Structure 1
Amino acid sequence: MINKNLLLLLMIILLLFSCSKTEPERSGIRIGFSAASDTFLIERWDRDIKIFMAAAREEGAEVIFAKSPGNALGQIPQIQYLLEQNIDVLVVIPQDMELLAGIIKKIRDKGIPVLSYDRPIMGIPINGYVSFDNREVGRLMASALTSEVKTGKYLIINGSIRDNNSYEVNRGVHEILDPYIDRKEINIVEEIWLDEWSFDEATEKIGDVLARTQDIQAISAANDMIAEAAIRLLSERRMAGKVAVVGQDADLLSCQRVVEGTQLMTVYKPIPRLAERAAKLAVQMARKELPVPDQFIDNYSGQDLAFFVESPIAVFKEHMDETIIKDGFHTKVDVYRNISSQN
């Protein structure tokens, strides 16, 4: 028979051993980052994520990045997955500005702060929103067009109806154009809204307009992917360079078109500045140390939303070197590649 003291000693050893096998308590902040895969059809987003993750690591935080299937509904179980990873803060690029309200409420009910990145989440209180001044983006686009085409016929192609930024850019565009329209100096041939940020959808809808009329002098495209669709269709009709086209995001192809003369301007949004600021904000939120925002906006949740704003920059051909190339956003070799090959 085993001695009672020996038995007690064995039980203590087993208990200590079992405790040593439990997962050690983690240190540092864990950030959950959610994005839908459709997002990555646009060139800039891969850059955003990489810079954000590097900046978060410098802040001593771990980032769990999750990319959902290519639709808004797929983002809901993805965020649920992140919730189960014991995150301290959620950063999300919402595919749909309203559809995520239910799962975001669940996150908030757990006491986890939420930061909306570049696109706001509507209809539910969240802790913060970080983006560029999208209304100013629209103003820059329209101002570029009116400086080039003071009178004439315009085509406006707006972004996704599911993205609040599309409406903000549109408001900025109309803020500049409407006085010209009222004076009948500018006539809007058609104004298109897209269901998604889709190159194929943009191509189809722009093609339908050009099939009806080619009497267009200016095109406001909601981003550079849409501008690319427009310029390809114009090229097929030998109209590229004859119609003033603007977009945003400073995609490489658009920067090449700007210096070549087939795109008038692109709005450059310094992504490193935005992504690094977002990473710092996420860490501060996890620590319950939210700084004073640049302004507050209404996201129809009943509570003002803290908005952290960065400024966009209009880039024409003559400004390319001092902005995009100077910042290292694209190299001079890449931007001027087609021009150099022609010389």
Structure 2
Amino acid sequence: MKINRGFLVGSILSLLLACSARDSEVRPDHDDPNRPVTIGFSVATDTFIIERWNKDIKIFTSAAGELGAEVIMQMSAGGTQAQIDQIRYLLGQNIDVLVILPHDTDLLAGVVRLANDQRIPVLAYDRLIQGVPLSAYISFDNEEVGRLFGQALTAEVPRGNYLIVNGSVRDNNSYLVNSGLYEVIQPRIDAGDIEIVDEIWLEAWSSDEAAERIREVLQRTTDIDAISAANDQVANAAIQLLAERRLAGQVAVVGQDADLLSSQRVVEGLQLMTVYKPIQLLASRAAEVAVGLARGAMPTPDRMVDNGSGTDIPYFMEAPRAVFSWNMDETIIRDGFHSADDVYRTVTGQN
């Protein structure tokens, strides 16, 4: 039988090209467990101004680098639409995994679907994106944050008038913290021991908005014994307004994030408690999860969580801690989150 050499060579080339095309359609996630990884990280800038996010980003980037990953960081400048635009940009940068700290947890579903269509794993950082399948979610136990608020306040003020200032209505964490808070205080409300003088929901994580809304309450009444503040910036706004009325230190105030100013106010006695979140653990673990997703070897999650997408999301969860003046040294300072010199700088006679 005579073989047409031209036909044979052409057939072999066609077969090789077809195989190459099929291979190019598959992301190289599983090819080499040690290959370099490119992570796209999208952060909303209205949250970036908060002290803790600076720490998260630095720790995440450093930990990712130690794992052989490069991080392309993008920070939006105009809310949700700006973040959507920056995520679209990142999706065009040949990234292996996308990490998102969302501005609005409800409005990013569309752009996340684009990542899913490109088979790029998506990790929601600290805030759970709603209504769309995600590869993973990592955060602190936000309901526990609320419970810590309630436990600290009810121990200090078992009976009295409470003001509740919740976080952004666009952030699912705000509702989780609120749920944990009410889990503790609702029985005392039902018993008549606690009265809620007002409950505020903020449009955004804005200390200016919080100050304006709290001022409106204080203009109506200063008969307030306790304030549950959504975070330390909100707590700082409340304490400043209380100070103007010579009530600072007389009203029990709690917040979260262990900002330096709030840590100082805790040891000064102006803020009852701040919730410390070991960001070193969260951000380092997030980098590990992100690199694992890119290489097809995600670590085992702590639990699964529902985000309304019809698909349970792997949830990596870290535990928060309540910090008072009496355990400041063994938590925030011991972990190197703030130095003793900085925390006690405003307290005469302590170091």
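Laboratory data are not the source of any read-out in this text; all were calculated from the coordinates shown. A quick note: this is a predicted structure, and the numbers were derived from the prediction, not measured. Cβ atoms are built from the backbone, for glycine too; each structure is taken alone.
General observations
- Which of 1, 2 leads on mean projected area of the Cα convex hull in nm², largest value: 1
- Label whose coordinates, when FRET efficiency 1/(1 + (r/R0)^6) of positions 90 and 250 (r between Cβ atoms, R0 = 35 Å, to 0.05) is calculated, return 0.10 (choices 1, 2): 2
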